[in-house]
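Peer 1: Some structures are shown below for you to check.
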Structure I
């Protein structure tokens, strides 16, 4: 497996552990619909949370969360719509980003950004 895939998987594992420790119930991991993949789908306080995990080893090109562009937001929103439909969820939803920045092979900073974005009419 490519090194960036290993890093991504590690980031997703760290993000999942973070959410679980904070009392979230993990509903799905790497849920796909069409061309979109939602890294983590969680549930807490009657809200479904769609979390995009971005893991990087440096921020020379920007912070990890900067890489969730409008195209990615649109893909996530479309996949989330399908998930909500399939689960017949009638409550609130939220889109979070969990950004993980490693400063060496062991030490990292995790930034959980709640309500990181809300798909607007022009992204759907």
Structure II
């Protein structure tokens, strides 16, 4: 088992989990269950929050760097519309490889990354 400092975190919105699948998810418990299973395998430390203030994006999850990567300057990676077996599997593979700061975002998830960079005032 990996040391806690080597395990990335995952924050998910409990209100929008599964929203992208619009009631078509065949898994009992839906996307929330997929994320719980991911955490149960040790891929990430899962934290549920009621809102990430990105409601229009649905199925918002934030991959947080493991402690050692965070201390090296890695930033969290925000994803939108991340739901379903294939995308969650890609997320799990990436998190097991170390996640933010340790491995590149897989191409399957690249189009789901939310640009959280805020423009510097006066430089648009």
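Here, each number is a calculation from the coordinates, and none is a lab measurement. Treat the numbers as computed from the prediction; the structure is a model and nothing was measured. Cβ atoms are built from the backbone, for glycine too; each structure is taken alone.
Peer 1: Computing helix-only ellipticity at 222 nm (-39500 (n - 2.57) for each DSSP H run of 4 or more, over all residues; to 500) gives -10000 for which of I, II? Numbers along the way, then the final one.
Peer 2: Numbers: I: -10000; II: -7000.
Derived from I, not from the others.
Peer 1: Further question: Here relative contact order in percent (Cα under 8 Å, 6 or more apart) has been calculated and equals 23, so which of I, II was it run on? Mind dumping the intermediate values first?
Peer 2: Details: I: 23; II: 29.
Structure of origin is I.
Peer 1: I would also like to ask the following. Out of I, II, choose the structure whose coordinates give distance in nm of label points 7 Å out along Cα→Cβ at positions 6 and 30 equal to 1.6 when calculated.
Peer 2: Values: I: 1.6; II: 3.6.
Source structure for this number: I.
Peer 1: If Cα Rg over 2.2 N^0.38 Å, for residues 22-61 alone comes out at 1.42 when worked out from the coordinates, which of I, II was used? If you can, show how the numbers build up before the last one.
Peer 2: Numbers: I: 1.42; II: 1.28.
It traces back to I.
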